[in-house]
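Okay, got some structures for you below.
Every read-out reported here was derived from the displayed coordinates using simple, explicitly stated rules and does not represent laboratory data. The structure presented is a predicted model; accordingly, all values stated were derived computationally and were not measured. Cβ atoms are built from the backbone, for glycine too; each structure is taken alone.
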Structure 1
Amino acid sequence: MSNVQNSQPHKYQILIIEDHPEQAHLMELILQRHNQPFQAHICNDPEEGLVRLKETAFSAVVLDYSLPKMTGLETLARIQQVRPDVPVIMVTGQGDERIAVEAMRQGVYDYLVKTKDFLDLLPRVIMRAIEEQSLSSRLQQSEERYFALFEKASIAIFIADAASFRLLQANGQAVKMIGYPVEDLLQKNFLQVTASRSLQEIQDFLSRIRQEGQASMDQAVLVGANHRLIPVDLNGSLVSVGDIQVIQCFARDISEKVKMQRQLLLSRQRLISLFDGITDPISVQDRDHNLIMGNKKYMQITAGHTSGLVGQKCFKALFDRSDPCPNCPSAETYRTGASRFIELFHQGHTFHLWTFPMAGIDGRPEFLVEYAKDVTDQKEIEKQLIKSEKLATIGLLSSGIAHELRNPLNVIETARYSIEDGLGHQNEEMDRKLEIIKKNVRRASAIIENLLQFSRHSVYEKERIDVEKLVDTTLSLLEKEIAVRNIVAEKNYTNIPRVFFSLDSLKQVFLNIIYNAVQAMPNGGFLRIKTALSKDQQWVQIDFSDTGLGISEENLSHIFTPFFSTKRESGGTGLGLYLSYTIIKREGGDILVKSREGVGTTFMVKLPIAKDSDVPM
């Protein structure tokens, strides 16, 4: 016995609604004998037929026109309510053209008169009805799928006549994008929904579609309701529908993309501004020391010896070297993914170099950022600060020594007085020598007192200061130097009011200016100091004029620059006048200079006078 079972062909279920049993039976026999697999179901009552129609998926219905309870046309109307997709063949014993026309109008597939050859014709009519219904159903499903895809597409679709570009159809997304009601949109030409800035480009795009069958376009601009501009990407193709050629155009709204591009561009511009705004050279390099990019400062300092930055070796561009710098930190940064630092000496300059990893997509260093800083001036300042600390220490020691010298001077003076009193002024020669001792003891005491006063730090940040008295104290400190150089100090004081300033700062400024004036007169001369009150009585001005060597016009513009000095050979650091200028400016004053080479120099210091409300602080 074979285990294989022959599959039975699918049978078409046919419902016969016929009130004449013999006639119904004949139709059933004809269908069973036909070469097509029909299975007939007979109902003599139309109500029963309608019930069976709801229960079974019939392929076709054969309906008698004359039925009890309701006519064939009434039954047809009920069938169409229950199963509008099933084809109905109406049969009748009497041929009536009027009834046939009405039946066809109401939707029957065919109308047959019960003649002698009607039973032979019935199976073919039923089969043709089933096939056409199947074809129609598939076509309808296809159309429904197409329209579902068309209408529900997430991208805007426009269908336009290829000759005139008149819009024939637009899906829901296109209507939503443009913002016009669909009936208004379909009255327009595609170019009428194009922004003027993109009109020529879109015309060329549509022409390419007509010529080549398809085209695409980036960054076009459409215009919607209320003149709203819509940036889009376009893709289109030429399609033939019968004798008509249409253009189907797909438009993707890229508003967010454009917004993101603008944000990215803005972020890039901000980063570049930040990158270029850094006043030290910064570069990006690959593993082979090739420069990828550099900031504005890097471009400036490398412009003198590089024909182009990108692709140059960093050590060549920055230091004009033929090989990598000693102990270059880049390899270690690539290896560990951590930043590294070295100090590098090159042609009398000191550089600090930092390298930082720039990670790729995999998180590993792809490039590195090198930050270079010329710290030569900073190193020099550090040396000078160390020197200043040493000088401050020496000053402190000097103050202590001066204080200790008072005791032996007091002993000398006491001894001198005792000798003078014991001799009773009997010996003139001895009296003259004792008087010399007395004068020098007093002179030494005055020098010690001035040194102590000058080295004593004020407890206030700002206080009321007698400028003329402070100038006198400063001059007394340099009295020996002034005398040795044969310089005459002339003072023209006008009893100016006190100023409100930092006492320690002003001491340093006056000492610096007077000392510079003394050094400018190696062969003697005049140092003239004049004080005056401004016309608005808000400032006092102290002029320090010397008849020394003067300053050349070339050097005059640099004298307040740090580390600029015309006295390098004599140990000048170039910081004195810079610090004086900085102090005066910081405290709200001003300092000016006039000079003629070979004639002399005048420094003018302007200081704010003390107000009644100013108290030590």
Structure 2
Amino acid sequence: MAKLIDNINFPEDVRKLDDDSLEVLAQELREFIIDKVSKTGGHLSSNLGVIELTIAIHCVYNTPKDKIIWDVGHQAYAHKILTGRKEGFDTLRKFGGLSGFPKRSESPYDVFETGHSSTSISAALGIGRARDIKHENYSVVAVIGDGALTGGMALEALNDAGDSNTNITVILNDNQMSISNNVGSLSTYLSKVRTDPAYFKLKEDVENTLKKIPAIGNDMAKTIQKMKDSLKYFLVPGMLFEDLGFTYLGPIDGHDIPKLKLVLERSKKIKGPVLIHVITKKGKGYEFAEKSPDKFHGVGAFNVKTGEFTKSKCTTYSAAFSEEIINIAKDNEKVVAITAAMPEGTGLSDFSKSFPNRFFDVGIAEQHAVTFAAGLAVNGMKPVFAVYSTFLQRAYDQIIHDVCMQNLPVVFAIDRAGIVGEDGETHQGVFDISYLRHMPNITIMAPKNIYELKQMLRFAFKLDSPVALRYPRGCDNKDIAVLKDTDLIPFKSEIINEGDDILIIAAGRMVAYAYRAVEEVQKSGINVGLINARFIKPIDEDTIIKEVKKYSSIIVVEDNVISGGFGSSILEVLCKNNILDKKVKLMGFPDDFIPHGDVNILFEKYKLDTKGIIENIMSFT
């Protein structure tokens, strides 16, 4: 049986539908997204919550002339479907396929690329001001979640936008609340009255008339203004935004398409910045996602009927970190843990249950998290900030200024270091070695396996200085190589294999790829040395220099960009010690942004898999 969605290809098709048909379209969009994401994986809960809002936006605004900026962008699947990309959804997040986030190269409807939160209002304000300078005429809309609004950048942008009197609309998608009594006839009435052009004309006329009254005019106008503001504090739930300079509308039921369309239409007629408060339910329309929105936020493949995921048969690095940090905290009451709104993803959920008074979720505020950790450390605590590599880079200045400069014992547990795969450019953790390595006082470690991760974590808390422990997403890949567990020796590398002319120095998970490559070439009678660096900084110079002198050719392997990475530090050591007679090959990611796709495909593409390492070994023979 034909579905309505089959004939919807672009927003102009949506605008032709009546409200009853739009409700049908919303249901079909939900079914479509659930079906596709169950196969490809992706962000589910956030997308199911904005179906009606997305439809209303494309009904009211003349996209792509009008500009829609999606904060984070993980809720833009319905937007993609309605803007000509429905047929490509089988390739969602696959190598060479559709991105899971807005992508300017993908569609003119994707105005601004996002993947990190709290950027939409700043971008919208910039686009709006450029429009005004160029004397153009179109609407600019930022769609931001209540979680993203906890980010300092969003608050900075609100402050600037409210003072600018620029015509932009901010849609606050609030999915942390149920639809309360605020969403009803009184709220709707207030929104209608305050968005009615006649209301603004009357308000303006009264104020102008009062100011013209001799002697007492200005005083009377000020008195009435104070009375009006006082009443608004009692009647209007969005006074924070009003005080910042926005016209606040809402709360609005984010699943009521006719009401959304009405408010969006009227907001277009208001001069200056407008904030529309929309209440939605994360995961709406799919029982399992509604009950566990966090669990279904970012998912792999799952069974639609049962809501069950394919369970991992191995212990992930995040799970190992979770287990070990709890054990450490049991022995050390000074250990505290911090997350920036990601307790589940970083493995701190169990810690929060075991030590509720020593766990802090600061919201999507990485800068604050780092300086907050510094404050804890100054007062004698031992904080660990568990954070994805891609998000830690948002706190670059705070790591330098507030932690490293004061040489404070803050542990950065850097999850998802290296390639993360399907989330693509915005999430690949391939820059952390480069942006951390040049900071004074910091120790940087990378474990070859989970056993080493646990040892390094314990060692980190013994140091009285900053520590960064970087580890990858997922499990030890035992299909590549089973590495022998060996005890950590502080600040020393591990010599795994002795060879003849060629030496490989590898860091982190790349040790396993290198080890398998060494095993393979040994079958051909080629003996290759292998060092597990363990310490990115400070480098074990004594071992490196001693071993390098035995070989004519050196290969350095890392899952970071080559620019400023671990390989660069090896070259610096060689130069410093006047060892200039070696052939050196640096293997890592190029000076580029790495696209989305399966991790194994990406390793193969950039020749960082076992085969690629073997090719580099053979080029030296």
Structure 3
Amino acid sequence: MLLTAVLAGGARAPRRNSADSAKAAYLYLEAISAINDGKIDRAVLLLDRAGRLDPADPDIAAMRGELTYATGYGDSLDFVHGYEAMRDRYLANPADADNGTRFANLAMRLSRYDDVRMAYRKLAEALPARSDFALNYAWSEVLRVMFGDSSGIDTALAIYDRLESGLGPDPLVMSHRIRTLSMIGDTAAVKNEITRLYRSAPADPEIAVLAARSYAGMDMPDSAMAYFDRACAIDSTYSPAYLMRAEYYMELGDSSAYDREVFRALESPDLEFESKFELLTNYVRALYADTTRTDRISRMFKRLELINPGQAELHSLYGSFLAMQDSAAAAAEQFGYAVDLDPEDNTNWNYLINTLYASGDTVGALRDALRAITHFPDNLLFPLYTASIAFGHDGPAEALAILDSFDVSHFDNPEALSDYHTMRGDYLYAMEQRDSAFAAYDKALKYNPMNSSAANNAAYYMAVDNRDLDRAEELIVTALRDQPLNPTFIDTYAWVLFRQKKYPEARKQIDAALSLYQSPDTVAVDSVAVDFAAVDSVDSEMLEEIEAVEISSAYEEPSADILDHAGDIYFMNGEPEQALEFWTRAAALDPENENLKKKIKNKAYFFE
């Protein structure tokens, strides 16, 4: 009953205590500081405490509302109260441009157009010198047309008339008038306004482009193209005219004209490189998948390189294009040029190493990864890359030596440090230094308890060693909370249960893992292994999120390990024929596996 009275406005506002208000004001300032530092969770807690101390403070309630909408966290009542608080804060001071704009933007986002109109009308009245508020109010009136109400058009046109009476012919006001007239389909009036707009500044290429876009919006391509041409003729260095003209050809579906326009712009001695690069970037994004244009795009890159040599971003874009064409070696060459021209861009180093590795040049990838470590001593990514490459090329000892040569004592990135120690654990286990490996996994999980790779790897190797199986089960459940449809993780869970001699449960899990490979479409989460409802630490919100998940099957075929495990599990569940089938499939993928050969020969599982 009390809640109903408060929502209905029947309760009196609580009496404010000066001491509590002072504390609340301090907490509010601390919350603002936390927001500026990116600590949103802390800001929410501070604002909640401040709101309890001084529930009548409009700034506290409104800021809490802003965070509710910014983060998306809260129940329906939180969103209602947040919206009302932001509205009340603004109405308490209608001349506050910042709060008024925030509220109007939120109202627009929520399609609450009456509040949008109210906010901009009050802002325009309170701040008559701000033409932007008057224009926004005018447009909010125009939006009535969407609901069959054209009464706002006259209001908007009157606002434009008033603004122009003070400002004179103004391109911004004219463009709003054109957009308004277009909303009601008054083509004749739009044409007159475009002509008036162009005559107001016939030497301004921006105005000509605006006229061109207006005609394009009315599906009048000849007129639109005429104004684009005028813009280019007015100022041959005005890049938006070239860019928009080319894009308009694409909108019209005239790919030949689009090609011609782009190539002509790239050849232009008047356009700056930045404009040409933007045009080429848009071209590549639009047409990179069209294999008939691959050679032409390559010629464009080479031509632009001749005209504008020494541009690292051009080589980087070309490298990205070649990588998408599965030309890894050629892509690596371009990224190498980009690195030489701009060695401070670590993104190009990243691409260079990856494309070298993808091309099969492991030696080159390792060489440049080592160079990157030297060049970026504070970037932990490159030691991880280098160690990973070294592991495949030289084995775990060399990979571990690379990691251990890198000083991580000054790093404060817990996620990166967790990945670092996970990798150390993998290499130590490969070197059969098991206790050290598990200590490394523990350290990785200490830095990041949600590191699913560390949790999975530790759990799997515990199962392989038949040790700490209860702990292994805890770890793999943690990993599956993060990736509930990862078949490798589900296989690990199955193997942990197998080692615990929980054979029926293990069968359920291995079947869930295998099912992910069987459907080419989607696999619903109800087939996943973990019974999350039985895990106390998973809250209901997370459970609902997990249950709603569907993913596309990204796995083509189970690995030899998964098939081998499936055979063992089926055998211990009394299905030897099915077990033999799984072992045979596994042996086809791993023909040198002596243990598989033994199981197939004897048609039996051998305890390890």
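Sorting 1, 2, 3 by distance in nm of label points 7 Å out along Cα→Cβ at positions 142 and 158 from high to low puts 1 first, with the largest value. For the read-out distance in nm of label points 7 Å out along Cα→Cβ at positions 118 and 478, a value of 14.2 was computed from one structure; give its label from 1, 2, 3. The read-out comes from structure 1. Can you say which of 1, 2, 3 returns -14500 when helix-only ellipticity at 222 nm (-39500 (n - 2.57) for each DSSP H run of 4 or more, over all residues; to 500) is computed? Here the read-out was taken from 1. Which of 1, 2, 3 yields 3, 15, 23, 22, 17, 11, 6, 2, 1, 0, 0 for P(r) over Cα pairs in 10 Å bins from 0, in percent, as computed? Label of the originating structure: 2. For the set 1, 2, 3, ranking by distance in nm of label points 7 Å out along Cα→Cβ at positions 70 and 350 places 1 highest.
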